[in-house]
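Just below sit the structures, each encoded as C-alpha cells.
What follows draws every value from the coordinates through simple rules; no lab data is involved. What you see is a predicted model, and the numbers here were worked out from it, not measured in a lab. Cβ atoms are built from the backbone, for glycine too; each structure is taken alone.
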Structure 1
Amino acid sequence: MSIKAVLFDMFDTLMLIIKNHEFYSPSLMRMYRFLNNNGIGVSFKEFNEAYIKARDELYVKADANFEEPHFNIRVSEALKLLGYRYDVSSPIVTEATSEFCEEFMKYVLIDEHAKAVLKRLHGKYRLGLISNFAIPECVLKLLKTQGLDKLFDVIVISGAVNKRKPSPEIFESTLKALGISASETVFVGDTLDADIAGAKKVGMKAIYIERRTQKEIDGVCPDQTIRSLSELESAIEKC
C-alpha cells in the first residue's frame, strides 16, 4: 500500500535543541525571576527544590500511562509547596510558563533542510506533527515563527492531550484526525523508544533520523534510517 501521510517528531527531528539541552537552568531562572518580581518571595534555591519535587511527583504518576501533564500544572504545584495557591489557569502561572518558553526558544534552531523538505512534501502527502512537550503553546509558537505551521494538516502536542509518545493513543488520534490508516503512514523521528517503537506498534512505517548514538532496543527496527532530512524523500519512496 502506498504512503499517503508523513508524520514528524518535532525536537531533534525538525528543530534542533542546541548546547546539549543546556536550556533548562536559564529557562528555570527566567521563570523564577518573573515569579519573584510578582510576589513570590522565596530564594531561587527554595523555588528550584519545590519545582523539582512537584515535577517528579507528577511524573511518578504520569509515566505509568505515558501521560503529559501541562507545564502549568507543575508550576502551580510548586507554588503550592511554597505556600502560594494559584490555579493552573491563573495569569501568574501561565505567564511564568511563557517566560520559561521564551528562554527555551533561544536554544532551538530549525534543521537546515526542514523547511525545503516540508514544502516539497506538502500537497504530495498529508502532513502531521506529533511532539512530546509539556508546553504546547511553545511548540506552536516555534512552528509559526519559522513559517511551518501552515504546512501541517494536523498538529498534536502531548501537553495539550495529556498523552505522549510512545502511547498508542497519541498516534491513533492523529491518524483519526487525518482520516488515514496506519499502513498508509510513515513516521519520522529521532528516538528509538518513543518515536520508532511507538509508530511501529500501531502499524505505521518508521524512518529513524540518527542524530546521536542510541542503545538498541530488542524488536525495534526502523524501516529506513537516515542521517539528514535531505535523505528523507528517497527513504519515504522505499517504505
Structure 2
Amino acid sequence: MFENSTKWYDALYSLKDYQQESEAIVSFLRREHPRAESILDIACGTAEHDKYLSFTYSVDGIDINSEFIEIASTKNPDGDYICADMTDFDLSRTYDIVLCLFSSIGYVKTIDNVIKTLLCFKKHLSEDGIIVIEPWFVPAAWNPDDRVHMLTGETAEGKICRMNISEQKDSLSILNFHYLIGTGNGVEYFTELHELGLFSLEEIMEAFNTVELSVKYDKDGLTGRGLYIARHKSV
C-alpha cells in the first residue's frame, strides 16, 4: 500500500480540505466525549489531520508504512508515531479516543481481522473512551464499472497522475492504481494494488458485539461514508 507513492501522497490528496475536516472532527468528538484529551490516530498516514487535531488534543499515531511515520512525525512533533499493523500492536497505554478515518479499516480485508483490530483498539481505550471508525463501502454500495478514476497532483519536484478502474473479487474491492510521475529526471511509471474488504453493516456490528463493545452507527458520518462510535459496554 502506497509503497512507491508515499512522498506524493499529500500532493494527490491536496483536493481535501484537511483543516475543515479536522474542525468537523473536533466538533463531533466534543459532542461524543467532551472530556477527551488524547487521541490515537490509527492508519495516520502523513498526519495531515493530526497537524490540526493537535491544537486541541494530545495526538499519537500508528501506520504500517514507515515512510508515512517519518512524515507524520514532522507534522506533529509532540506526538509519538509508531510503525505498526493495526491488527496487532501494543503501545502499553490507553487513549480517550481511538480514531480510524478515511476508510482505512477496509485494508484489514476480512472480518476475522476486523475482530483482531477491534480487540487492539479496545486494549488501547481508556475506561470512558470512544472508538471512532470511518468504514469503507458496504457490498451493496460498491459498484465496479469501466469508468476511469483519476487524481493528479503537483509539487515543486514534479507532477503525478494516478488512474484506475474499480474491480471486485468475492468480498474484496480491488483498486489497481497506475501512476505516472514526471520530474526533471524524466517520467516514471509504476502500479500499486490496493485491496479492501467489503463488510456489511451487520457484519461490523456483530464484530463489535464479539469483542464486547457497545456501538452505534451514524449513517452520514463526516464524509458520507458513515461512522461507527463504540464504547466499553460498562460505560
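Of the structures labelled 1, 2, which one yields 34, 18, 16 when semi-axes √(5λ) of the Cα gyration tensor in Å is computed from its coordinates?
Source structure: 1.
Determine which structure produced the value 18 for relative contact order in percent (Cα under 8 Å, 6 or more apart), calculated from the coordinates; the candidates are 1, 2.
2
Matching task: 33, 16, 12 is the computed value of semi-axes √(5λ) of the Cα gyration tensor in Å, for residues 38-157 alone. Pick the structure from 1, 2.
Going label by label, the one that fits is 1.
Out of 1, 2, which one gives -12500 for helix-only ellipticity at 222 nm (-39500 (n - 2.57) for each DSSP H run of 4 or more, over all residues; to 500) as computed from the coordinates?
Source structure: 1.
Taking distance in nm of label points 7 Å out along Cα→Cβ at positions 30 and 142 as the quantity of interest, name the structure among 1, 2 where it is greatest.
2
Could you tell me which structure in 1, 2 was used to calculate distance in nm of label points 7 Å out along Cα→Cβ at positions 166 and 182 as 2.9? List each step's numbers first, then the result.
Details: 1: 1.2; 2: 2.9.
Corresponding structure: 2.
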